[in-house]
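Visitor: What follows are several structures.
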Structure P
Amino acid sequence: MIADTRTNAGLDNISVFRKLHTFSEPGERIVAIASAGNLSITQSVLSILREGLENPATGERETLMNAPTMFQAGDVKFDVSFLFGGQIKGERPRLYMIYSAGNFIECTTDTPYLQIGEHKYGKPVLDRAIRFDMDLYDALKVGLVSVDSTMRSNLSVGMPIDVLVARRDVCAAELTYRIEPGEPYFTDLRERWSAALRAAHASIPRVPYKNAR
C-alpha cells in the first residue's frame, strides 16, 4: 500500500495526517488500512476497529487483531473509503476497497490493483503498467510513479508518502517507510519519469494528418 498524508479543510488549512495504518502480530497476521475522505469519520472508524465490535453470533468483541477472517474484519459500515488488506495465517492474502456505507470489491487477478481518493491523474500509469504477476518492488516503483503523477496535477495530494510492503505467508511487514520531501530516490524517480515522458513524446513520429482535398 501507498498513501499520501495531506489533509485539507480549504486552501488555507492544509496539514499532515497519517492515512496508512498497520496492525500486525508477526507470523500470525498483518492487516493494513489506507483511508480517504472525511477525517473525523476516518478516525472514528479506526477507533471502532481498534476497540472492537461485538459479534452478534458469539457475543465476543472482535477487533482487527482477533477477527477470524479478513472478510469479517472488513465488515464495517461507514461513509468514507478505505483500502483494507493483509493476511491472517492460514488464509490467502486479500485486498478490499470498501466504500459507500460498507459496500466493497475485492482485488483479483483481473483487477490487480485498487485505488481510493484523488486517483484519476495517477490511474492511467497503473492501467498501462501494473500486472498481477509482476515483481513486488517493480509494482512499488510503478505505484510511486502513479502517486507522483497525481501530486503533479492535484494539490490535495502531497508528501510525506507512507509505504507498506508485505509478502504472502510472512504475516509481517517487509518494509514500512515514510518518503519525506527531498528524499533522494523519490526525487530521482520523479526526474527520470519526466525525462522518460519527454523522450517518449519526441520519439513518436510526427502526426501525419492533413485536410482532405
Structure Q
Amino acid sequence: MPFAGGPVNILRGIDLDVAAGASVGIVGPSGSGKTSLLMVLAGLERATAGEVRVAGHELGRMDEDALARLRREAIGIVFQSFYLIPTMTALENVAVPLELAGDRAAMERAAASLRAVGLGHRLQHLPGQLSGGEQQRVTLARAFAPAPRLLLADEPTGNLDQETGGRVMDLLFELIERNGAALLLVTHDHRLAARCRRLLRLFNGRIASEQATAELTA
C-alpha cells in the first residue's frame, strides 16, 4: 500500500492454507498484520504480490464487482463493531445482502437465519432496541445467511462483556460446525483462540509460529 513516505509492506511472505471446515485462531501484538490478513482474504485490500485464492477464485484477477459478488456468495465477515443499519429491522439487516444477490427468498432465509441464532422473536426490532449481544447475533445471522464457505471474524466479542461474549462465541462455533464453513478468527484473547483447531501467531507481518491447539492443552 503506497504512503507519502513510500510503500509499507504490512504482510510479508504469508503462506497459509485453510481447508473447508477448519478453524484458525490468529493472535499477535497490535500492528502485526492480523486485520490486514483478513482484509486481503476478503478482497477488501489488494495483495501487491503472491496469490490469494478463496473458494477456487484467484482474487488478484477479479475486478471490484466480481469481488463483491464473491463476498456475497462465499465469504461471511463479522467485525468488532456491528455495522447494522440503524433504520432497518433485524430482519431487513440480514436480508439486505441476500436481496443484493438477487435471492427471491431473501426474507424467508433471513428469518430462518435469525431463528437459528435465537432471535426469532426480534425480527421486527431495530438495532437500537437490541442489546449488544443481540446485535452481534444479528451480524452472525447476516454472515451465515448466504451459507458462506469462509467466515472471517475480527475481534467479534471486543464490544461485549465476558459473559455475553462467551455466549456469542459458543453460538459462532456451533454455526461453524453446523454449516461446515472455514473460520479465521482474529482475537487478543488466547483462551478464545485456543478454541480453534489451529493457532497462528503473527509478528511483524509474518507467521511467527503455528501449532495445533491440542498441543497447547497438552
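The numbers here are math on the coordinates, done by the rules we state, and not lab data. All values reported here derive from a predicted model rather than from experimental measurement. Cβ atoms are built from the backbone, for glycine too; each structure is taken alone.
Visitor: Have a look at P, Q and say which one yields -11000 for helix-only ellipticity at 222 nm (-39500 (n - 2.57) for each DSSP H run of 4 or more, over all residues; to 500), as calculated.
Guide: That value comes from structure Q.
Visitor: While we're looking at this one, here's another question. Using distance in nm of label points 7 Å out along Cα→Cβ at positions 65 and 177 as the calculated read-out, with 2.8 as its value, let me know the right label among P, Q.
Guide: Derived from the structure labelled P.
Visitor: Using Cα Rg over 2.2 N^0.38 Å, for residues 41-160 alone as the calculated read-out, with 1.20 as its value, let me know the right label among P, Q.
Guide: Value 1.20 for Cα Rg over 2.2 N^0.38 Å, for residues 41-160 alone corresponds to P out of P, Q.
Visitor: 4.2 is what came out when distance in nm of label points 7 Å out along Cα→Cβ at positions 57 and 129 was calculated for one structure; which of P, Q is it?
Guide: Values: P: 4.2; Q: 3.5.
Traced to structure P.
Visitor: While we're looking at this one, here's another question. Can you rank P, Q by relative contact order in percent (Cα under 8 Å, 6 or more apart) and just name the one with the largest value?
Guide: Looking at the calculated values, the largest one is Q.
Visitor: Identify the structure, out of P, Q, from whose coordinates Rg and Dmax of the Cα atoms in Å was calculated to give 17.4, 53. Let's see the in-between values first.
Guide: Working: P: 19.6, 80; Q: 17.4, 53.
Checking each candidate, the match is Q.
Visitor: Between P, Q, which one scores greatest on distance in nm of label points 7 Å out along Cα→Cβ at positions 153 and 185?
Guide: Ranking P, Q on distance in nm of label points 7 Å out along Cα→Cβ at positions 153 and 185, first place is P.
Visitor: If mean count of other Cβ atoms within 10 Å over residues 81-88 is calculated from each of P, Q, which structure is the one that comes out at 23.0?
Guide: On the way: P: 23.0; Q: 13.9.
Considering all the candidates, the number was obtained from P.
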